[in-house]
Structure P
Amino acid sequence: MAMALRDDHPGFASALEDADKLLFPFFGGSVVQAIDRGEDHQGRSLDNTAVAQPALFAVQYALTQTFAAHGVRPEIVLGHSVGEIAACVAAGIISPGDAAALVVRRGALMSSIPAGGAMLAAQIPTDDAMKFIGGPVSLAAINGRANVVFSGPTDQINDIEDRLNTSGVRTRRLPVSYAFHSPAMTPIADELAAVAPKPKTGTGVKMISTVDGTVIGPDMLVGEYWRKQLLCAVDFYAAAKTLEAEAPTHLIEIGPQAILLGLLKTTDVAMNSVRAAPIPGKAATGLDLAGVLAQLWQSGMEINWPAMYMESDRAVCRLPSYAFADNERFFTSAATTAYSRFVQDIDAVTHSSSNDARGHAAPVSKQSEVAFESVHHTIIRVLAEITGHQEDALHPTVDLRDDLGFDSVQAMQFADRIAAELAIPHLDPGALQASLATVADLTNLVTGAASR
């Protein structure tokens, strides 16, 4: 999921490392390594909520920072359960360091509750679901008009599941052993409230609460809010209806999967927003973020494209010109070509050596002749491999374009190959294609470069 993007996008990789550094003092180990290995430094599985919550925050924080580096910042944020912490960071309401401390503590406290709870998703209207609520059983989430999650002791959730299935209601058991967002969390609620950070005000970014489904002011995000958020149902449906009234142009899910965008599809919330996920889940390729940025750019947003690449990769490269373009012309004199100078040099040295008074041949003459033959053979071999023609068919007068189909792509390939094989400066692919007509022209140019 997120690791594919990390491998493809250096900016996201750097932001993920920053998240790791933020979390390390509180988590006691590397969260990124836990994501890589599937378990943390204590051997706890990534499914353990004490590990899962910091890991989720790390990805969310890294995505937020990556989008910011590209010039993309939110006007409205909305988070589901623990996702509200990252949403507060994206809105500037909580500092990254305070958020890291809060999310690690929240995960640790929730995992300290004795196992024995269960959660059940059911496609049933909220009013009908309330008939099953009472005592230790509660609604953990209201995700749609007929999409709720029950939470409570395992035996009572089992009973609700049987009754719903008997009546034809579709259900799905969540892979947890705790009753999150239920009275089972009461023993840790006060301790979580005590460690809640002081929020910042005046950020200019709206936050829609999934506790009550309304736009909430930063001054409300104090300890009591996080206490209530732990115990009450996540009212995503109400929050989505409020978001609908805000009429956002784009909805971008900040997380390792497109969970919330999927939930929106099951609701009657009508928004004409462009919906995108930079990490769509297991199908993530690492290129999805670039696709999201392209969508934003197409909609008129200014994107900081250089943030896609490392500083060392940001090099301006002239692309080969169109083969028949006439805006640039190059003229060379046959009498002064590099090939002529090179051959003349060889002849001069050979002539000098043959007239040496002592009758000794100068070694440089034979070395030059051997060098010329070697360079010439390499040129013909590489050209044959790239164009697909036989070496013996590449006569000096053969036309590069008309006879061989030597195009801009092949010019780039030839420039790369010949520079590597002859250890010469990289030739300009544009000049190769625009100024050379025959195999002899190409040979002259490369041989001249090799002789210098």
Structure Q
Amino acid sequence: MTAVWNCSSPEWPNCPGFCPLTADPGNGASVRNPPENHCSSHDLIVIGGGPAGIFAAGFAALNGARVLLLEKNRRCGAKLLITGKGRCNVTHDEDDPRHFAEAFGRNGRALLTALYAFGPRDVVDFFRQRGLDLKTERGGRVFPARGGAVDVQQVLDRFLRDCGVELRTGCEVRHLQVEGGRISGVVTGRGISRAARYLVATGGLSYPETGCTGDGYAWAEACGHRLVKPEAALMPIRLAEDWTGEWCRLNLKNIRIAALLDGSPFDERFGEAFFTRTGIGGPIILDMSSAIREALTKGKVSLEVDFKPAVSDELFDKRLQRELADHANRDFRNALGKLLPRDMIPRFILLSGIDPGKKCHSVTRTERRGLLELFKRLPLRVTGHEGLKKAIVTSGGVSLKDVDMRSLRSKKIENLYFAGEMLDIDGPTGGFNLQVCWSTGYLAGISAARVDSPNPPAISGFGCRYG
């Protein structure tokens, strides 16, 4: 049974493992003289109650560690509730860890130990064994078969209770104490908690209203770790066009979007997207957003949308000729019903420059070619991106050069571990980034729990279910 304490409660100073401050100025100042005779009742303190922190705490406890989990929100998993628009894209359907890792680019190989230890199939088994069936949808995205993020959160809450993790919510950590190359304590607003080992899984900077304010990055840097600059990733893009809100109810599937820097293409994706009141979002835009963010620092960025990517210009021109011929004696405004959703037609006609009352038999070849350009290469001007406020994940973080990726233990601080978005690893949309949280949380938690065992898990593939 999990012991749950709220740090704002008057009973909080009496909970196990608490060390009162010798002097609390009440202004966030460091405490220089904590009591030295404090004896911790915990083997591991995990900071951060997101997916990575929950997995780290739970699996460490299952491996015999006495674990304290500190979460500054009133409940664990706040950001999880907005994942996949509340549906929670739990993982991505890919059995081969090597193929999975390729989605993360240059840092993908560093994930292999964690993925072999706890991969996508293990995630599916974890939830199914706890009563939550999952299903695979288009593009390999894995969701709860029924329900959504709330159901995932409830499974994780039960997991912590069943594992015997001590949980303290409403507990904001101020900083880590370092003595002699080791973490000696965690300083909160009400005191100091101590353990033999410490694990930071506080997430990134995206969606700060969920509690993701980048605290862990500052602690890591203060402890001597190098940081790759944390920046927004997987975020919607802002456009100069003021009419995008007219199409915001539409989810556009099977389209192709190219991104151009000063007129030269630098990225192209096929899939789903949707317009917003300020621009454009959706899976393919999210996956292009980091490249667009970087390109904006170099010049003018634009997009070209192909609404009919399966058809060549020549074939689509013939299709337009047929539609115009079939509506020869009707107004042009009535000719696009088979080619576009109804809500898109008025704006498309405006963009074409063709008089909506013009008879279709009077549409010129030049006008038809201009219409074809809109279908195949609709131009959009990029003005920026939505930033960390709406980014799904944060790119950058603790440099992997400062972390032993076989165990996720710090190379700078011998009793410190990292998991989840703290690390300089980010991937595409579709369940990849949440899988990193499950995998690294599992590996870090197991490693921290077994560090004193005769055979600590410093090899690839312990617990591996893959061939």
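Derivation of every value follows stated rules applied to the coordinates shown; laboratory data play no part. Quick caveat: nothing in here was measured; it's all calculated off a predicted structure. Cβ atoms are built from the backbone, for glycine too; each structure is taken alone.
If you work out FRET efficiency 1/(1 + (r/R0)^6) of positions 58 and 298 (r between Cβ atoms, R0 = 30 Å, to 0.05) for P, Q, which one comes out largest?
Result for FRET efficiency 1/(1 + (r/R0)^6) of positions 58 and 298 (r between Cβ atoms, R0 = 30 Å, to 0.05) over P, Q: largest is P.
Given a value of -15000 for helix-only ellipticity at 222 nm (-39500 (n - 2.57) for each DSSP H run of 4 or more, over all residues; to 500), point me to the structure among P, Q it was derived from.
Of the structures listed, the value fits P.
Thinking of P, Q, which structure, once Rg/Rh (Cα atoms, Kirkwood Rh) is computed, gives back 1.24?
P
State the single structure among P, Q that was used to calculate distance in nm of label points 7 Å out along Cα→Cβ at positions 202 and 386, giving 2.5.
Q
Comparing P, Q, where is relative contact order in percent (Cα under 8 Å, 6 or more apart) highest?
Q
If Rg and Dmax of the Cα atoms in Å, for residues 66-153 alone comes out at 14.4, 41 when worked out from the coordinates, which of P, Q was used?
Q
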